[in-house]
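Each in structure tokens, the structures are laid out below.
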Structure I
Amino acid sequence: MTYNALKELMSYYYLEFNVYYLLGVIMLINTIKFGKDYISIKKNKTDKIQSFKAGYFDLIISVLIMLGLGSGFLFQGALSDISSEYSQMWISKMIIIAIISFVLFIVQLILYLFIKNHFITKT
């Protein structure tokens with residue numbers, strides 16, 4: 001039996017891939033927070049200025065998450081150059097996480113624009 005360093009490394013890749021799952025969960029939590037803030041503002045139960053500022057920083061966090069996922073795609077490209085066998089195993093999961101995160105980002109952006117519009121019209 002010969003030693004294959006790439007095969008051994010890829011047997012532990014799921015540990016590194018958990019970071020991408022975590023980024024997707026953070027994006028989901030941010031989206032839920034945006035929805036909660038929007039509903040609170042519509043019911044006039046929260047400080048509009050605080051929610052507006054928090055939404056702005058949540059959007060920045062979401063952009064950083066998308067950059068992290070983009071970095072993961074670059075790594076997937078390097079991995080596919082080295083070994084298509086191992087790349088195919090993980091690229092579909094990466095695409096699913098990226099598409100879901102992108103859709104959640106668009107939802108956050110829309111909710112942020114609604115919050116901003118509500119903030120401007122009520123101030």
Structure II
Amino acid sequence: MSITLSASGAPASVVLPNPQIGMSQQHNSHTNFSLTMSGNVFSHKKTPRSRFLLTFNNLVICPSDKADELLAFIAAHLDDLVGIDDLNSQAYSGYIVNQVHEVQRTSEHFKSMTIEYEGNPV
């Protein structure tokens with residue numbers, strides 16, 4: 001099983017191994033409340049979004065560096081609509097929330113990194 005990030009443009013996609021066990025998913029269902037001058041309260045429910053915190057451990061450096069491939073993909077598509085096909089065969093469409101701040105070298109041949117993604121189920 002793997003997770004695939006895809007977008008239009010170059011690089012078009014990156015295929016990564018499953019994220020670490022315990023990948024967090026937070027369902028955000030925001031509601032806005034408005035108060036009128038007459039005292040009426042109105043609520044508007046926004047489209048629910050899911051926020052993912054994906055931690056990838058042991059990204060192989062040899063023969064190709066998956067961590068560098070992921071960093072190049074994020075740099076190219078940070079403000080673009082990015083699709084994710086996750087390990088549960090669910091497709092999402094959304095945005096990568098922020099740049100990766102830290103890439104850890106866990107051993108001579110592996111790296112580890114965490115990305116944050118927010119999107120809607122397709």
Structure III
Amino acid sequence: MAQVHIELGVGANVKTKNPICKIAFGMEVNKVVLEVVEQPTITRKINSPNYFGGRAGYNINGFVPSVGYFYSHASSDDKGCNEWFVGYALKYQYVLTENGGLYAEAMYINNQPEITVGFHVIIN
């Protein structure tokens with residue numbers, strides 16, 4: 001049975017110290033997790049990356065290692081700053097109720113580690 005979820009979180013880029021937020025929509029079928037992720041930088045600094053893409057992972061007792069392909073939109077003026085990158089993530093989901101819980105995630109993309117924490121909401 002498929003289980004649809006939404007994730008809302010906040011965090012930081014470890015290298016640049018810029019704050020980030022995360023919005024993800026996904027589903028889990030037989031422990032395979034598929035997600036569409038938007039992870040923008042919350043800053044007014046020029047050329048800060050905003051990642052959008054999809055990824056696939058596998059749920060192993062609440063730990064979800066995953067890999068995905070993300071578009072980095074860093075500049076509207078300089079299109080050379082905008083590229084596609086492979087991203088790797090490890091997420092832990094802590095279930096509070098049957099409707100969801102909390103998550104913590106580390107993602108490595110474009111030579112930059114990012115950490116996010118937030119809510120994992122299951123849609124029944």
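Summary of values
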{"item": "Rg/Rh (Cα atoms, Kirkwood Rh) - highest-scoring structure of I, II, III", "result": "I"}
{"item": "Identity of the structure behind -3000 (criterion: helix-only ellipticity at 222 nm (-39500 (n - 2.57) for each DSSP H run of 4 or more, over all residues; to 500), calculated), options I, II, III", "result": "II"}
{"item": "Origin of the derived value 24 (relative contact order in percent (Cα under 8 Å, 6 or more apart); candidates I, II, III)", "result": "III"}
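The numbers here are math on the coordinates, done by the rules we state, and not lab data. Quick caveat: nothing in here was measured; it's all calculated off a predicted structure.
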